[in-house]
Structures are given as structure tokens and as C-alpha cells.
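Got some structures for you, see below.
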Structure 1
Amino acid sequence: MSDDLDAIRALATRFFDAVQDGNVDTLEAIYDPQVEIWHNTDRATVSREDNLRTLRGFIARAPKRRYTDRRLVVFPGGFVQQHLLLAEQPNGKVLELPACIVCAVAGGRITRLDEYFDSAALADWLA
């Protein structure tokens, strides 16, 4: 069991490091082809392709990204991470977004991702 939890921990770390580093190819490989990604802000579930398109746009808009205060908890079949995402636009405008991500994992890939954050901070950053 500890090997399974270690593998999930490594997957979660790889996932967030890939977002931070702007490595969309790694994200695509980590997501199961049928992954469902749900956001609390609009209660919509999107596909892997939709999410990757959104992440590419976010990476382009915020070339500097960093996760701080990472608190990762792994369990059989998934993980939860609470963190603070810091993202800086080329004009210097900084987003500070506390968030929580809950993921289901099977076969070494993320099969479901539920994302929770307050969209007010994002709206101000995009304005």
C-alpha cells in the first residue's frame, strides 16, 4: 500500500510542478484521456482537451507561476492538495489564489479533478 501512496504522491507533485513549469505535454500525459475536470466557480465539467486549452491560455497570460504553502494529502485512489497559487502577468500584476484540488487517480493517471477557489480573485486579476 505504501508503494501505491508513494506513486500517487509522486504523480500529484509531478502534476503541480508541470503547471508551475508550463509543461502542458506532461499534464496531457498525466490526465486519463476520459478525465473529468469540474470547477466550483461554474459547476461545469470539462474534458481534457478543454482543460489543456485553458491551461495553455493561463500559462501564456501568466509566464511566472508558483505554488506555495502546498499541503498534499494522499489516500488510496487519489489526493487532495491545498495551496496558494501565485501567478504574474507580464505587466507585473500578481494573482494570489488560494485553492484546493481533489483528484481521483487510477492506472497512474488523474481520472477526475475537482477544483475549488474563490473566483473573485481571478476576476480582479483578469480585469
Structure 2
Amino acid sequence: MSQILIVDDEPDTVDMIKSILEMYGFSVNTAHNGKECLKKVNKNNTELVLLDIMMPDMSGWEVFNKIRKTKKNLKVIFISVVEISPERKQSLIKDGLFDYINKPFTKDDLVGRVKNAIETV
């Protein structure tokens, strides 16, 4: 079963995403900051990381760059309130980002994108 790691400093957001994904049969682990994320990514059999950008101590950008150095094939989806241009999204995808989901999002959009990430080889 695919292991998904949700990383966000807002406990309510983590709980909501976790509940939605578990309802659809996904195996979910959580982290509330970048340091915890990096530990869990290196310890667990994580296949996909849903990563908030705006976090204290270590931003999602920093976490993403650290993941890229050690786990090049690990899929990462940013989830953020920060709007980015289509050009910036394409640039991030070239750098190894799998997708970018803007908050707020619908349950169907979240689940659809997660399924797409898990099913894409």
C-alpha cells in the first residue's frame, strides 16, 4: 500500500487531509514541520509527500530541496495558499515537483491528484 506523508504546521489541515485520504483507503503518516518530515521520509516507505510551503523554522521550499538531494524519485505535491503562475509551476515540475494544489481545494480535487501521483510511474 502506498504511504503518503502529510506535512503542514496547521494541525486542523493535517487532520482534515488525513481523514479524507484514509476514507479513500490511503495509508497516511503526518509531520508538523520540516525536520519531522525529513526524518520520516528517510525512515518510512513514503511514496508521496503533500507539503505545505509556509511553515516556521524550515519552509516547504527548503524541505523540497533537501528531499531532492536524497530521494530524487520521491513524489512531492505542494499544498499552499500561495498562488503561483503557470510558468512557475512548470519550472517547479522541471525541478522535480509532481504537482501544486492551491488551498482551499475540494475533496475530489485532492483525491484525484493524489491518485494520479500514486498511479504515475
Structure 3
Amino acid sequence: MNTSNLLALRFSRLWFFAGMAIVAAVVTACLVPSHVLPTVGVSDKIEHSVAFFTLAIWFAGLLPRRDYVFLFLAMIALGGGIEVAQSLMGLGREADIWDLVADAKGACAGVALALTPLGRWPALLEGLLVQRIA
């Protein structure tokens, strides 16, 4: 794996692979038949926004700010790919442009939060871990 675009973090590979596990969980949750999933009691648009917010803030913490536009575009591509897959699978899921809008809103909020000091969450967390170990 080429990690040259990731920030210089002590555990950059761990953060990256944990992020990929989150991606896999989001994609799986979006593609399995809806009756398999537990009912959360909120709108599925909120679920989409929260999922893509989480993905965006996670990966924004690993990337330099100059790559945030590409991150946002990747989130939109992922959301669009999920919607296309839902329309083709025939497992009771339907493509919905409003799901993609919710994905975009969540990704936008995640990238916006990443522009604050909280966007450096992995470095902050690693600093806390190193202090506790030392």
C-alpha cells in the first residue's frame, strides 16, 4: 500500500485499514436487503448523512487538506455507486437521488468539521496514547 498521501502518523496504516472496514460496513449496510437490518427509528436520510459524515471525517483526518476536494468527490462517487448497485441488485432496495443528497450533506459536514482542529483527530488521539504509555 502506498501511504505517501497519508499524513505522517504513527499508526497511519491502522487508521487507514480501520477506515476501509468502516467503508465495508457502510456499503454492506446499504446493499443488504432492508429487512435484514435493525430498525433504528430515524429517517434513512439521517442514516445516510451520519454514515457519510463518519467516512468523511475519518479519512479527512488521514489526508492533507489539499486532498479534501478529492475526498469529497470520492464520497459522492461511493454514494452514487451504492445507489446504482441498489437499483441493479433486485433485493428490495431502490436507488434514491435523495439518499445521494443525504450522502453529500454528510460528507460536506464531515469535510467542513475537518477544517477545524478536530480534523486532526488521529494526531490528537495518537498524542494522548503516547502520553499514557510514556
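Nothing in this text is a laboratory measurement; each read-out follows from the coordinates by a stated rule. As the structure is a prediction and not an experimental result, all values here were calculated from the model. Cβ atoms are built from the backbone, for glycine too; each structure is taken alone.
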23, 18, 10 is what came out when semi-axes √(5λ) of the Cα gyration tensor in Å, for residues 39-94 alone was calculated for one structure; which of 1, 2, 3 is it? 1
Once Kirkwood radius over Cα pairs in Å, for residues 23-70 alone is calculated for every structure in 1, 2, 3, which label goes with the largest value? 3
One of 1, 2, 3 was used to calculate mean projected area of the Cα convex hull in nm², giving 7.2; which? 1
Among 1, 2, 3, considering only distance in nm of label points 7 Å out along Cα→Cβ at positions 15 and 31, which has the greatest calculated value? 3
For helix-only ellipticity at 222 nm (-39500 (n - 2.57) for each DSSP H run of 4 or more, over all residues; to 500), the calculated result is -22500, so let me know which of 1, 2, 3 that is. 3
